[in-house]
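Peer 1: Heads up, there are several structures right after this.
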Structure 1
Amino acid sequence: MTDSTTSGPDPDHHRRVRAGVGYGFGAYAIWGLLPLYFVLLAPAAPYEIVAMRILFSLLFCLLLLAVTGGLRQYARLFRDRQALLALGLAGVLIAGNWLLYTVAATTGHTLEASLGYFINPIVAILLGVIVLHEKLRPLQWAAIAVGIVAVLVMAVFYGSVPWLSLGLAFSFGFYGLVKSRLGSRYSALVTLTGETTMITPLALVAVAVLGTHGGITLASEGAGHFLLMLSAGVITAVPLLLFGAAASRLPLSTVGMIQYVAPIGQFVLAVAVFHEAMPPERWVGFALVWCAVVLLVLDAVRAPRAPRLPRR
């Protein structure tokens, strides 16, 4: 007679993974379309856009906490020194990532942003292996190898180190690592509010400096511009909440694979909408990236059919 508690699938685990995958795809789909939003914010400069994203995100998150009854857990966060340090680091990393991404999207370098986010899943997967000792399957290793070749092909095209792309890849890769280490001790909304709180002083300093030099467009470009800037809180917070929920439910390597959704969206926008240059070298690089994506899809299809080890 078989003991049902020691073998067979774990329904709760499967539901958790499915939810995590859904949250991850939602987050990266929104991030893939963000360049369209940044274009609408002209003539705001990248520093103003990032500062307003931080400030309005904090207001939006605090409102959500008040509505959902999460303010008590948010207050408890400030008695957890370890969590505060982690969230402070996460906040600095994501603020740097936002700034680089905003610069790319507002200066005609969306393809470089796309390259950065194609590199990012490789960074995330490798961090999962090196830091968290996660195990990868052969097809996943093959996808990493093809992805690295693709990145090298695209990097050679620039004739120099693509610092913007690498900065995006590593800032968000380490951000994902920090968030995954926090686990599920706090809800995604609480951790997002916490990390935004930690970097709010930086945003206030940026606003003060910009204000003294006449660089604030929030109230000088009409009601439509004001409302678009105000919506930065929602547009920023929603995908980060989805990402936080995914990171707490999935291995870091799996989150890294889902990240391909964002650069695909950015690539389509850069070529079809912004008409950025796509010489043959870039086409070759992106073709290799698609080969890596196909390998990841094949692995994802095969993985659920693999036999599960009995649980102890």
Structure 2
Amino acid sequence: MIEINELTKRYGGTTAVHGLTFTVRPGRVTGFLGPNGSGKSTTLRMVLGLHAPSSGSVLIDGRPFRDRPRGLRQVGALLDAGEVHGGRSGRAHLTALARSNRIPRSRVDEVLAEVGLADAAKRRIGGYSLGMRQRLGIAGALLGDPPVLLFDEPLNGLDPEGVRWVRGLFRRLAAEGRTVFVSSHLMTEMEHTADELVVIGRGELIAAESLTAFAARGGATVTVRTPGHAALAALLAERGAQVRTDGEVLTVTGVPAAEIGELALRHQLPLHELSPRTASLEQAFMELTAAHAAHRSTNDLARSAR
């Protein structure tokens, strides 16, 4: 379990993380989301004791990570797959990690096989592709068979087969009762993988809840196509619906599909399409983090002002 309480980090006059409080529990995959510059990487580095917090605390199973002399046995982490010595082989890199944490050397070959790098174990890391480096980083996280695992953007550089493999790995680790905390900007993958979400923006907590509850914040919509779009849009607006028009196509929020169909029938408006759309994680994320994005285009600003 990871317990974060009122965590704050300042760099001079800049506050990267402010007053974060949330818990990452075992037995589930928790996604860690936020716009660029939101403080995700800084938070993960404070969890691992790489950055000291300005105030607040982080506990892993009741203790700070720095208090654990053989850290890989307690927490496995992938923060940056590029932070390895390119002149070493994959096996040499993992062997050094195993020796420093008193992990049996037999474990090195086990994790190399698990991540699909057994045939590349003797090759220099400098010749690895980005996807192979990601797999090596995951192998390092798994090396100590830890109960807590952290991954920062673990899918970068992976091909579709690799993405499916990682998705299954995270689900299996959580099913074994481990704490799995995954930072990613890929909404589709979080929809397929995460049970819980922690969402931050500009260093502050936006939400900490189940994926289903968070996605529902985006609101379900209904796509309607009708030659009577202007009349139907006016009728729906009278009922308090939010309506976006694009030619004959209406995107409606706030009124269910059945009610739209009944309204169109009552006023003899033909419908060529009536398609309910469930709420999506991406839609909820974009709406709830719009005001917290550190880097926004002119079009983003125009949309948020509407």
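Bear in mind that the values in this text are calculations on the coordinates, not laboratory data. Computed from a prediction, not measured in an experiment: that's the story for all the values here. Cβ atoms are built from the backbone, for glycine too; each structure is taken alone.
Peer 1: If helix-only ellipticity at 222 nm (-39500 (n - 2.57) for each DSSP H run of 4 or more, over all residues; to 500) computes to -25500, which of 1, 2 did it come from?
Peer 2: Answer by label: 1.
Peer 1: Rank structures 1, 2 by relative contact order in percent (Cα under 8 Å, 6 or more apart) and report only the one at the top, that is, the highest.
Peer 2: 1
Peer 1: Another one. Check the numbers for mean count of other Cβ atoms within 10 Å over residues 94-101 across 1, 2 and tell me which is largest.
Peer 2: Going through 1, 2 one by one, mean count of other Cβ atoms within 10 Å over residues 94-101 peaks for structure 1.
Peer 1: When FRET efficiency 1/(1 + (r/R0)^6) of positions 62 and 86 (r between Cβ atoms, R0 = 30 Å, to 0.05) is calculated for each of the structures 1, 2, which structure yields the highest value?
Peer 2: Across 1, 2, FRET efficiency 1/(1 + (r/R0)^6) of positions 62 and 86 (r between Cβ atoms, R0 = 30 Å, to 0.05) peaks for 1.
Peer 1: Kirkwood radius over Cα pairs in Å, for residues 78-181 alone was computed and gave 13.7; which structure, 1, 2, did it come from?
Peer 2: Computed on structure 2.
Peer 1: Another question, then. Compare distance in nm of label points 7 Å out along Cα→Cβ at positions 150 and 214 across structures 1, 2 and report the one with the greatest value.
Peer 2: 1
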